[in-house]
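Each structure below is given as structure tokens.
Rule-based calculations on the coordinates, nothing more; no lab input. Just so you know, these numbers come straight off a predicted model, no measurement behind them. Cβ atoms are built from the backbone, for glycine too; each structure is taken alone.
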Structure 1
Amino acid sequence: MKKATWFIFFLVLAVSCLDDPDCYQLNNNLIGITFRVMGSTTVDTVAFLGVDIDGSDSTFISEPDISYILATGVPLPLNYTRDETDITFRFLGGGVYAMKLGYQSRTQFVSEDCGSRYELSDLAVLAYDFDSARVVDSSPGKTASSNVEVFRCPVTDIVTMSFRDLYISGTTGTSKFASVPLVNITADYTGDSFYQNSRTATVYLPVDISKEQTSFVFHYQNGESKEITLNYRKTTEIRYKQCGSQTFIDSLTISDSYSFDSASLVVVSKKTKNVLLDPHETNVYLYECPQTNLAKINFRTRTSSTTSRTDTVLLKSVKADATELYTNISATSITVPVNPGASSTTFTIEYTNNPTEIITLNYTRRTATLFERCGPQTLFSDLTEGTDIENVTILATDSLQYPPVSNLEIYHN
């Protein structure tokens, strides 16, 4: 799959192409078709499998290893030997839509070297299977521009939620998008499940338009389940005659009973995203509290007295105090937890090909509330070695952060 604002197909269509550079691209038979959603000023992104043009071989996606392309529009040539062109659009999911375009095609003599060219004008949409279509520029060109806009009825019941990790940068709390592994997501009004055995950072879920509340349960691959309930107002009306009566959702709120570490409505430029729109915009952020006690250890090999490179080591086991963390793995780095109830942790690293190393880390602990929903958390800083070991180095980043950053390096010759 490939995403693009506009994309170009390989076009197998009878087009005059003369050898003389002065005669190249004489015909103004190129148009652009843009996709939109009724009621939105934002272009629509659609998933194309291909496009077929009447009188030509099948038009297809240019990259042979790509199954479909996401795009907001498509440039196409019109058949200038006729006064109309039939176009068939094939979309991901099995949707097939047809459009017939009409125009005036006139022949104009250019020169003895170049012969004649075709001049197209008065572009019109004669028929279509889409919800709506209109011409915005009736003059085809030598390059494609937006000549025709194709509209679809909005999908009005989709709430968009994105996962974010709360994390610590130094002593500052912030967040970033996170991809989570899901078994599935279930809703209280249907037996269907969504996002089965998938990993994603954003989910698009239908709410129950027969009520003004929907509960979702997120089932994670580690066995956890988390729930959130959304409240909203629904309004049923005819906003677009082509679409008939539809139910629209606004005034979205989050019930306080959710089991995520934190959840909030998205606010952009002081405006809350509490209306379900199409094209979809993120309405809800789902937050996870940071794990504050993780240290990262890198393994390296010295290449000279001043240089080194990443080393891959074979580990029989890694223990934090008496707790076993890893067994029989190869790694270039490991992430290990320090003991939040003590001011030091001893790590025992047993190698396959190197002597066992015992490293004691001392640190300073303090309690702070970086995120209100997470409450007071223990933060760790001022890492030092309990006993100085020649091939172990504490890096400049001597505080534990989340996501973990490199804190120690272990060197082997």
Structure 2
Amino acid sequence: MTRKVCIFTGTRAEYGLLNPLMKNIQASSELELLIIVSGTHLSQEFGMTCEEIEKDGFKVNEKVDIHLDEDTPEGVCKSMGMGMTGYSKALKRLKPDILVLLGDRYEAFAMAAAATVCKVPIAHIHGGETTQGAIDEAFRHSITKMSHLHFTSTEEHKSRVIQLGEQPTNVYNVGSLGTENIHKLDLLEKNELAKQIGFNLENRYLLVTYLPVTLEAETSEEQFASLLSAIDTLDDIHVIFTKANADPDGRKINRMIDLYVKRSSKKAISFTSMGQLRYLSAMKYAEAVVGNSSSGIIEAPSLNVPTVNIGDRQQGRIKALSIIDCDSDLENIVEAINLALSDTFKIKCKNIKNPYEGNNTSSQILLKLKTTDLNDILKKEFLNLTLPKNITPTKPCP
């Protein structure tokens, strides 16, 4: 009997990572691919990227619009509530045997909660990681506790998932889908990339993605203004911006990008969605990746491209030696970018090891989706690790 595997995606970045796994599921005679699309995929403001999924040859089985009308905390909570309602109905109609979730966003958290109530087993990708400057940190670990199969990107992350009480036999270190994409995609030549995005790439350029620091109190505008000021200090350096998602304060950052590009159109361009191929191709030829996106931490080292990681959003992540961490003030950002642009640092980046590299990541996940016994998998036993000698397990009251 064919096993029904449901992929959930709510953002362009998430879909770009999941794409090769989705193709493998679609090609398997033992699995049936189901797709639930939500979040920014269904928003004109964020590029209506559901159309890109369909152009890639996938059938979208369910579209759940969670009305991303505002990026305030109240607006996000409203969207999460709408998501749980819509996701539960979609799961009821599709009746998947297992649901695949990636990452740590609030859309994925709402889907995990709906699947838990609907008794649908969950396979979680990229659990055990930390992003201490974002609300996503709590969402990620919560999704781990609601999941039954775990595919982590490093051994340390695997250990952290087990530390959360998950059974080691259901936790697999497979590496990152993002690094696999770099090695398997036929990235564009530089002149073809320039033609496709309509931007002159003869000058050196930075690839910039800056996301709201959602655990800090309204600091995103100030920090991003410092980054823009730092860019203005650089001579003959152009900029490709990729815009923020529907996070709290994301629209504020996107408005600042629009204003900057408008006044600096000869040296800057922005995209709501570049697509995985063009984004990774732009990363390949960039002088550096700048901002606070996970792509600068996970994917950029595999292309030997320096990363300037600003502020606390990605604090706690495992990092290659090509990552330059800096504070979010103007002086520190300028210093970090100049270091990334230096010949000495570029030479250093040519020989670094990326800790997120795996071996046929999507194939490893596919195999476990095919072969894992799903009977009684919902009955999870909490793994008690050895407690320190000064702590005793809680005993029932007499």
### Query
If you work out distance in nm of label points 7 Å out along Cα→Cβ at positions 34 and 362 for 1, 2, which one comes out largest?
1
### Task
Assuming 0.97 is Rg/Rh (Cα atoms, Kirkwood Rh) as calculated from a single structure, say which of 1, 2 it is.
2
### Query
One of 1, 2 was used to calculate relative contact order in percent (Cα under 8 Å, 6 or more apart), giving 11; which?
1
### Task
Compare FRET efficiency 1/(1 + (r/R0)^6) of positions 242 and 338 (r between Cβ atoms, R0 = 35 Å, to 0.05) across structures 1, 2 and report the one with the greatest value.
2
### Query
For which of the structures 1, 2 does the calculation of helix-only ellipticity at 222 nm (-39500 (n - 2.57) for each DSSP H run of 4 or more, over all residues; to 500) return -12500?
2
### Summary
With FRET efficiency 1/(1 + (r/R0)^6) of positions 162 and 250 (r between Cβ atoms, R0 = 30 Å, to 0.05) computed for every candidate in 1, 2, 0.95 is reproduced by structure 1
